[in-house]
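Each structure below appears as structure tokens.
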Structure 1
Amino acid sequence: MPVSPAPDESIERALVVVAHPDDVDFGAGGTIARWTDAGIHVTYCLCTDGDAGGFDLDFPRDQMSGLRRAEQIEAAKVLGVSDVRFLGYPDGRLQPSLELRRDIARVIRQVRPQRILVQSPERDYDRIARSHPDHRAAGSAALDAIYPDARNPFAFPELRLDEGLEPWAVPETWIMGGPTVSHHVDVTDTFERKVAALRAHESQTAHMADLEEFLAARLRENASAAGWDEGRMAEAFLVVSTA
């Protein structure tokens, strides 16, 4: 069931698991900036390289993966994140497979986060674009990796026996992009950094002249739904206990 999140000051390490480069920046860029400002060490885990992205039909497809990795690394720096990891699954064909669960569980055991942010495995019929199949697959696999895989010493035993990665239970999970919301984060003061991070994804956003206005409108809608004063901006999440 939804819970109130722990104070940021009590969190040392957070892990973000998403499908594509730019997913975290669109969904939670302002929140990530607040976390790093609070001293939280944030790690990104990208399931794909975003090799099926972009809008330029003439851009060489074999170069897209490297470009989008570089864009995500630069965007992460804007928000205070230096630890960015890529699992290398094919963009557009992600499945919540046992292999993906194992690879996410590996990163969870490596990072040992007190907080994890994932995408929703549920389809949001109000904002269908948030429910890309890769997003839902990444969310489903991540939630299964959180419980039971990462904490179970007998799940993927090679992680413990061959790699020395002891089990880890993540106390708190934040879910973004789903139909249910239980918590809002005020990102009014970090909005400009969110925009700057998204502008670093040039292959995805260079054509969006109205990016800032689009984002502001969405975030003001979130703040209004939270009952906040006009002009505030918020990112929205479902926060659940996974201790």
Structure 2
Amino acid sequence: MTKELFSWYSASLDKEMPIAGYGHYGFALLLVPTAAADYLEYERFQLMDTLAPLIDAGKLRVFSVNSINNESWLNNEMQGEHKAIRHNQFNKYIFDEVIPFIKTNTSNETPIITCGASFGALHSMNLFLKRPDLIDGVIAMSGVYDLTEYTKGFYDEQVYFNSPSHYIPNLTDQWYLDNIRKSKHIHILTGSGSYEDPEASRKFSGVLNSKGIPHELDIWGTEWTHDWPTWRAMLPNYISSRF
């Protein structure tokens, strides 16, 4: 499996931001870390090993970015307003810097699918829903799609606009709805075991259904917990069977 490390000084975030790339061909999978983890998290927990046969076969190329959650929602020393500002800077980094970087290293026609587990699932879903013109779909594993689960009681307009469970029910803009509905790859996956919240996935699936947004909800059994063995099983299964 080919691996490359990239890095540049992000104008959006005012800091150096590394990216790990894996593979040589196929659609682009943009991995967003869980919680406060880094761009090598998915490799460290052997998820890249389980994807290696598919990557080597040219099914996909993976681009794994750094998290800045510890500079925003997980920073207990920061005011809520400033957390929201920092999070919006992360969104800008993805849209204005990472997506063009992926296109430059693949092609303008290469589909880009966001993907993440746990907190990364929320971010991956939010990134897709906010820019369905740039991102072609999402694989969200073990997510909660209500950002207030992470904001310690803080709520403002920017929390609303980064919380899919809040803004999608009120979305009426036909351009957004049409572009979201065009996606053939909106996958919401979860286990039902320890520390999983399958009801959060069911609830958000209901929100998407209410807006006529096609998607797949897949709830695995109680033996699948909120942990890496679950995600190491889920993601290769979906890459091989849905793409």
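Each value in this text was obtained by applying a stated rule to the coordinates, not by laboratory testing. Values in this document were obtained by computation on a predicted structure and should not be read as measured data. Cβ atoms are built from the backbone, for glycine too; each structure is taken alone.
When mean count of other Cβ atoms within 10 Å over residues 107-114 is calculated for each of the structures 1, 2, which structure yields the highest value?
Result for mean count of other Cβ atoms within 10 Å over residues 107-114 over 1, 2: largest is 1.
Tell me which structure, out of 1, 2, gives 26 once relative contact order in percent (Cα under 8 Å, 6 or more apart) is calculated.
1
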